[in-house]
Each structure stands twice: as structure tokens, then as C-alpha cells.
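Below you'll find the structures, each written out as C-alpha cells.
Every number here is computed from the coordinates shown, using simple stated rules; none is lab data. Model, not experiment: these values are computed from the prediction. Cβ atoms are built from the backbone, for glycine too; each structure is taken alone.
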Structure P
């Protein structure tokens, strides 16, 4: 992995993790399209460390408030929200462990990725257009938060997008676009952290090239923070249409190339 590729992967991860376009799909497609080597486990962890850093920095005040309330005032809205987020991480974690091999092999099929990019685009568009904004984030409740967490498990399939599926689920459960995005990012914090810890157990025997590794963390962190800021502001006044169009175009291109190859 050279420095240039590390920077490109960092940009892809920073954009794809928080915009509803699927970072896993883009990270998988990059070597397939450009003939690069697979970045490997160490680099995958570096990219996720960067996005964890981004979401942690962006929402650190929220997390301090939520953690404090979660352990000192569990009946408060913040206290309940903290535990809702923790419980919502369970379905995705179980799915990830059970289907770890398929996630890293069978599911990384370009044709499947192209199809899922398009299907998830239509789902995101429909969920947004057909749903009203009636529920605020602090009143999300256990049922809604847990079902959004269940939807997150589907994002193990590249092309679905963790942020995309959870935002779509949030809209289905009548959260505003901005609150759906905010809950998505709060939910992603412990999920990315736990995923990184789980994968880190295999790092012992993996050689690490320090410069690209650090560059990937820094770039994905900076781009991730900018992506979070952008989409939270963007969704205050606009919908998901631009992301749906992008997903459909990319999905069609990937399917066409897969067929031609």
C-alpha cells in the first residue's frame, strides 16, 4: 500500500461511512476497478479508526452527556437514549460475527454490490418520501431504536450502506431526516469501536507500514468529520435524492462492467 492509495482509500472511507452511499462497496470496488491490491485487515482497521475518530470528535459533547445520564440518571431521556443505542448495536454485532466469512468473501461480489446500490437507493428514496417527521430523537423509544439496529445488520452486505439503511429505517419510524442521521452517527460510534476491537485480535501477525497506516487514519478522520457536518446541514432543507441518483448510476456502471468482464 503506497501513500497515494492510502489517501484515496481514506477519502473514500470518510465519505462513504457517513454519506448513504456504502463505504464498504467503494472500498471493495476500488481495487476491482483500478487493479490495486486488496488493502487488507490492518488497513481496514486504520480506515475505521479514522472514522471512529471523526464521529467521536464531532459528537463528544453528546457522548459525555449520554454516558453520564446512562449511568447516573437512567430514567431521563438521555439515560434511556444511551441504553437504546447500546442495545441497538447487538443485532449488527451478532450478524457480523456469524457471517464474518461471507461478509469478507461471498458478499464482496461486484454484481451483488451493483444490485444492492440500486435497490437500497430506491428504498432510501421511498422511505424518505412516504414518511412524515413526527418523532424527535429523544423520544425514539426502545422498539424504534432496536429495529433500526436490526436494519443495521443488513448493512454487512456491501452496497447497502450502514448509514443509508439506518437513515431509511429512521425515516420509516417517522424521525426527521436530521434526527435520523444524528441517531445513525451516534449508533455508529460504539459499533465501529467494537468492530475495530474485534478485528484487532488478528493484527498480531500482520505487518504494518506506518506511513500509509497513519495517513489513512488522518485522512478518513478529517474527511469523515467534514462529511458528518455536511450531511447534517444538508438534510435540514433537502432530501436524499442526490445520493439515490449517485447510487443508481454507480450501481448500473458496476453491473455493466461486471457483465462485460
Structure Q
């Protein structure tokens, strides 16, 4: 290779190196100047969160919740999994509040033994898929479809399917994250205060004459529960009994008076669906 050609190549390489160094320096300076300072409290709060990234708080993972807490758009008690929110409150410089522990409750007692079936479902083992197929096999169009989508959605192993085709909640494991609530296409799972032991296990709003043929334990709207409740904690709306948890004293008078055995105390719910 001639000396002139070599000099040209070396000159070109030198120019590229200089340009690369200049661009690199420029980017480094720009990144420093334009960098958005991250609030150190975000990292601190994220470290205090359980790291489950379950989404039960409504934010994209624990990092998303930490950012929302620091921004003031989420409360310090925003994590449904965390039992003690005092450390997060301390980081934010606010008073610690104790949120009432909530657990999932399945508001249906009409399993394979109690509820009539319209046909045998053969398809994808998914409640939403069954719901789109003529509303599912169960004759009660308000009841649990029994395919366990809620069980699959629970990241804490707090739900199992009983032999009677209904989900059972292990309250000791349940964190109240609400993912099972979102997974149920019939919206029969609700978050309920763990201290409140009585709940109506039915969501059917049809009249009693329509309920009886499809389910042996469906609410018929007879109002015996509301008439006998000493705390006036039960309302009957749209043919369906509803308990007001703030008023309920767990006396279980309604449990005794219900002719359909639709109302249960929490300690009796597993046997009711087993």
C-alpha cells in the first residue's frame, strides 16, 4: 500500500475517533443536564413492599405503587398484601393508619349438588370462555361457573376447588389482593372484612319462583333475615338479601332464620360448598 493511501486511511480513522469522542461527551453532558432526579423515597418504599407484583393495588407492580404513593395519588395503605403499613407511613412522614383486613368471599353456595345444569360443558377450562358459550352450563345464570379461573388467578395459593365444583378460600393465605375478583366473569367474588363472619352466598336477583328450580340454596327474597336482624344490618334489594358489614354484629340470627340456608357464617362456608 502506498504511503499516501495509508495516510488517508489513518486520517479517516482519526477523524472518526474524534467525532465519536465528541458525540459521546455531548451525550454524557446532555444526560446529566436533562436527567430527572428520582425521589429516593420511591426506592425506599419499594423495598418495604412485599415484591409480589400481584397488581392487586391497581398499579403496575410494587414499583408503580411506590411511585404513586410518593406522588400522593395512592394512600400509604395501598398495598393489600402488606399487613403493616407503618414503615411506609414513616417514610412519607404521615400518621400510620391500620386498614381493615379484607379477604375474598365466594358469594355462591350452588355447587354440583345444589344447582341444576343445563348441559355438559366440554371446552376450555376457563370461566370467561364458558360464559361466552351460552352463559355457561349452570342453570342459574348468576352462579359460579366452577372452572376455577379465580383459583388460577390467585398468586398466593389461597384458593382451591372443592369436590362440589366451587372455589374455597383459605383466609389464612388470602391477602385481599382482588385478583380473583377481577378473574370472575360473573362477579360473585367480593372482598369482605375478615372480622365479619356472616355473608349471603347468592347473587341471584330473580324472584323466588325462578330461583327455586335452578338452585336449592338460592336467595328467594323472603325477607325473613331482614325482619329478624336485631342490628338492622340486612337489606333486601332486587329480590336479593344484602348484609351491611359495618352494622353486622355476627349474631347469626339471619343464618338461623334463612329457610334456604343461603346465609352462612364464615366458619360454615367451606362445609356449605364442600
Structure R
């Protein structure tokens, strides 16, 4: 198994499960990432010494901050747009679960202050159909960017999701960037799986896996036929070097250009 891959095959129990930590001895992303599960009626108070983001994976809840309340209901991370809260260091917020809820939690060091924001389909940065009408739609996927430097300029985190259709590719063509990144996976069936690239290494990813992307390694993903794949992606800006766009591997960059459809083999299948 890749040293960059963390497995939780049984899923997560109620409460908070830490998956990565800031300052780890090996393969440190500088991101504290974990999964929070709340039972109906439970509340989570947020007043962290880190910049924090809480992304609802599924469930019904209410977010509270600055004397405001925001309702969120997400039954499917594949079909429903994301709901998330983004909180600066030492700011107060809370979450109340109205049903069993599961959240991805991201934290990183950032002493900048900024206003708390609740994100939904009304104000997420973009939801894009990427790769459509290229390469026989074999890399057609949905990329939801919740926030990045364009709408949260004081943040150190970038947060989004990808919906990878069965048997297709995403994060394609292979690309890299110096900023560390984390992927966290879910599938439409519990036995579902896909494959992830880490440079020249390829490994199988399954339900509840987490993958740490470091050292400017190329990373592309594919899901097995029959299994839809969802993954959360979170990137940490580097000091003086914020994430903007990735660098695509030159030898495969043609696959995202107008020449792709005329160059790709069609065959007689």
C-alpha cells in the first residue's frame, strides 16, 4: 500500500476521527483532516486556533454564527450540491445535527481574520462540467469549487469536490502543483473502487480512503466501471505561493485542447 494512502475500511464512528495532522513526521500536508459524525440533536461548537472548514457530506443540520442560522440538507454527495462553513481562527460558530450527519473537517495554520461564510449552491464558487465533448467523454466529470483565493483571499485553504462517473477519469490530464493536497473518497456502492496516480505509482482507492498528494506528484484518477466516485479535495496555500491553477504534464496536455478529438483513436468498437 502507498505510504500516501490512509485507509478506514470500516468507516467512522460517532464523534471526530482524525486522519491527518499538522506537523506529521512523514508526508506532512500541513492540514488537519478528519471526519466528524454527529447524532441527531448533537451540537458541535467551533472556536479553533486554526482556520477551519466543515463540509457536510450527508445529513440535515443547522449552522449558527454571528446571530444567523443557515439550514442544510444533503442526502447525496453525488447528486446534491455542497454545504460548508468556513471559519477564521478564534471565531465562533456552531453546528446542530437534525439527523445523523457526517462532515469532513479541514484545519490549517492561519492567523488572518476574515468573516465566517456559509456556502451552498447559491454562492459556491463554481460547479463545472469539465472534459465534456472531449476524448469521447472519457474524462467528463463534475468539479465543484466551494472556495479558493478568488472568493476567500485571506484563506490558506482551498476546498472542492469531484464527481467521477463510472468508468471515466478525473483530475485529467495528469497535473501537479507545489501546494499540498488531500483527497477523500466515497463510492456509489460500498464495494466500489478506483485507481489513483501518484507520479509513476498507481494504487487502488476504496470507500473512506484518504490520499495525501505531495512533492508535486502528478495525480489523475479513474473509477471502475459500475462505480461512481466522489472525492473531496482540499489544498493548502504555501506562504508567498498560493494555489491558482495546476501545471499539466506537457506530454499529455494535448488531451485538453481542441485538437484532441481529431487526434484520438476512434476505432470500430
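General remarks:
- For mean count of other Cβ atoms within 10 Å over residues 105-112, the highest value in the series P, Q, R is held by structure Q.
- Origin of the value 0, where helix-only ellipticity at 222 nm (-39500 (n - 2.57) for each DSSP H run of 4 or more, over all residues; to 500) was derived from one of P, Q, R: R
- Identity of the structure behind 28.7, 108 (criterion: Rg and Dmax of the Cα atoms in Å, calculated), options P, Q, R: Q
- Parent structure of the calculated result 16.6, given that Kirkwood radius over Cα pairs in Å, for residues 57-144 alone is the read-out and P, Q, R the choices: Q
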